[in-house]
Structure P
């Protein structure tokens with residue numbers, strides 16, 4: 001189980017991940033996301049689609065790498081905020097998923113390399 005905004009704000013942990021989560025929690029607290037529909041996942045998914053579109057546009061339009069980095073940061077902050085909204089331990093989920101994907105073979109698809117459970121022969 002993950003932590004709430006308040007749990008992160010009062011956390012004594014000081015590792016890099018915890019510092020980042022505390023910053024995202026402080027942002028959520030400052031704007032009272034929980035009290036202003038900012039933790040509604042339908043709304044948050046719509047924001048994510050918007051931010052992914054901005055990232056895609058920055059990449060496909062050949063914008064400076066700094067703009068691409070800023071758009072990536074927006075997506076990361078949103079995902080971290082999703083974990084706050086749903087009280088999911090994102091670091092633990094990352095570690096679990098990473099262990100799984102490291103066991104998967106790579107497959108070449110039409111658009112490039114894929115590392116997925118999908119088997120086109122089945």
Structure Q
């Protein structure tokens with residue numbers, strides 16, 4: 001997801017802002033993409049604030065699916081796979097990390113409260 005965020009840093013969030021406006025939401029919410037697609041993936045890779053980052057990431061995937069792939073939820077691809085299986089792989093992976101917490105190589109493992 002980090003590379004999606006880098007693309008938005010380089011090219012802007014006008015496309016996301018337009019999608020949000022079509023759904024009746026303020027376009028300023030598109031700035032949240034920098035949190036969900038840049039800061040959160042970096043936090044997950046480094047292993048800091050793992051559980052909150054994973055929850056934000058899961059929410060980001062739900063919003064992305066709602067904005068871009070809502071019509072694909074009940075459809076199969078031409079090869080027989082679920083059209084949104086990649087998005088759901090990211091979503092359920094994030095939920096797993098949120099529930100299981102950081103791994104043993106995390107920078108915050110064993111330090112601070114349980115939610116880190």
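Nothing in this text is a laboratory measurement; each read-out follows from the coordinates by a stated rule. Only a predicted model underlies this, so the values are computations on that prediction, with no experimental measurement involved. Cβ atoms are built from the backbone, for glycine too; each structure is taken alone.
Listed values, structure above:
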| quantity | calculated |
| --- | --- |
| Read-out Cα extents along the principal axes in Å, computed value 49, 35, 28, structure in P, Q | P |
| If FRET efficiency 1/(1 + (r/R0)^6) of positions 35 and 107 (r between Cβ atoms, R0 = 35 Å, to 0.05) is computed and equals 0.15, the structure in P, Q | P |
| Among P, Q, which structure scores highest (criterion: distance in nm of label points 7 Å out along Cα→Cβ at positions 67 and 99) | P |
| Structure (P, Q) behind the derived value -20000 of helix-only ellipticity at 222 nm (-39500 (n - 2.57) for each DSSP H run of 4 or more, over all residues; to 500) | P |
